[in-house]
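Engineer: Dropping the structures in below, format is structure tokens.
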Structure P
Amino acid sequence: MFTAQDVVKLRTATGAGMMDCKKALTESDGDFDKAVTWLREKGIAAAAKKQDRIAAEGAVGSYIHMGGKIGVLVEINCETDFVARSDQFKTLLKDVAMQIAAANPKYVRQDEVPAEEVAKEKEVLTAQSLNEGKPAAVVERMVEGRINKFYKEICLLEQDFVKDPSKTVKEVVNEAVLALGEKISIRRFVRYEMGEGLEKRQDNLAEEIAKMTAKKN
């Protein structure tokens, strides 16, 4: 077990985010040194140390899927044009665009999710948990776990990487940070799906057959 103070201590020591520190301590059974090692192995500690650096270079990548049915544009930033032109950066760009096409996230990271959207989701999840007959004392913990699942569905960095589900997209980016030695940041994306939002014709098969029969008669 570990406390909130342990999470803060680990954050201070590594610069990693609160959620990453909490996960590291969970994976390490509360052992501080093991948690530090876990963060380093995942590349999270190294990536965190580079967050204050300026990443104004980079590139916009694209991906077209299903014969033109889905299209994605994504901007990923790095610190130098040299890295932006590297094969590894281009591969990351393509992989992230493919991820967006396949998994359809709404946001890049958790802090982009509007507070009202999170509050509404918590309200729904709380009602669901209470309707399941769960004791009020455990509902809060259940909702926290389900909110994390909610983030994994809608936030690109939290999603399981489609080419290797044992990693998250954040971990894939952190691996690139370690390999290339620069801050790398997914800035924004847009995803288009052909016909999305359009009202489509709903054919009634029975009516069509009846019309065809009437014409023959």
Structure Q
Amino acid sequence: MEITAALVKELRERTGVGMMDCKKALQAAGGDIEKAIDELRTRGLAKAAKKAGRIASEGTVISYIHGAGRIGVLVEVNCETDFVAKTDEFRALAYDIAMQIAASNPLVVSREEMPEDIVKREKEVLKAQALEEGKPEKIIEKMIEGRIDKFYKENCLLEQPFIKDNDKTVHELVLEHVVKMGENIHVRRFVRYELGEGIEKAEVDFAAEVMAQINN
């Protein structure tokens, strides 16, 4: 069964869960919305979504420095109480997110934050590529839609595969901790610095280096 945007929207309205998680649940349920709701409840996502509207003004700012100072990340992760903010588990989550940013170099936290001019430019490039490939005009828009979705998944922190477990996204990682800790958790903002960024230099695969450090 085709998972339509209308079906995803209906599930989102009924559960409050994010669009991507709704789509995944519908795919797992073969398009059956009731089974998809059960899937979201089983995973605790429906419960976590209800906490998303609660104010999260506590938390921590965590730093991660890689390669003797070649990459530096600061990330602010919020929760509801100072008690949770001080737990080892919450701080470990924030540290993992900082490491994710160092390795995967996202542009923004979520797709809602992606500047419209960047999206517009990306679409223009993708359209030019599709025309160059000789694709029929009538399917180019659908192709662009799919490729833009891939662009978001690569460049939005919450949609990236978690570097320690590629079977889940960073968003799913955060939701797991929301369910575990019973509080809303929100990745608010980050900044990433790379030594010599913007200066012409030899290519270095910093993402591979960060992954190697994790695996050692």
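Engineer: Which of P, Q yields 1.12 for Rg/Rh (Cα atoms, Kirkwood Rh), as computed? Kindly include the intermediate steps, with their values, before the conclusion.
Structural biologist: Details: P: 1.12; Q: 1.00.
Value 1.12 for Rg/Rh (Cα atoms, Kirkwood Rh) corresponds to P out of P, Q.
Engineer: 2.4 is what came out when distance in nm of label points 7 Å out along Cα→Cβ at positions 12 and 148 was calculated for one structure; which of P, Q is it?
Structural biologist: Clearly, the read-out refers to P.
Engineer: A value of 2.8 was derived for distance in nm of label points 7 Å out along Cα→Cβ at positions 28 and 76; which structure in P, Q was it taken from? Let's see the in-between values first.
Structural biologist: On the way: P: 2.8; Q: 3.3.
Matching structure: P.
Engineer: Related question: From which structure (P, Q) was distance in nm of label points 7 Å out along Cα→Cβ at positions 92 and 156 calculated, if the value obtained is 1.3?
Structural biologist: Working: P: 1.3; Q: 2.9.
This value belongs to structure P.
Engineer: Next question, about the same structure. Between structures P, Q, where is FRET efficiency 1/(1 + (r/R0)^6) of positions 100 and 196 (r between Cβ atoms, R0 = 25 Å, to 0.05) highest?
Structural biologist: Max of FRET efficiency 1/(1 + (r/R0)^6) of positions 100 and 196 (r between Cβ atoms, R0 = 25 Å, to 0.05): P.
No lab work stands behind these numbers, since they all come straight from the coordinates. Keep in mind that what you see is a predicted model, and the values were worked out from it rather than measured. Cβ atoms are built from the backbone, for glycine too; each structure is taken alone.
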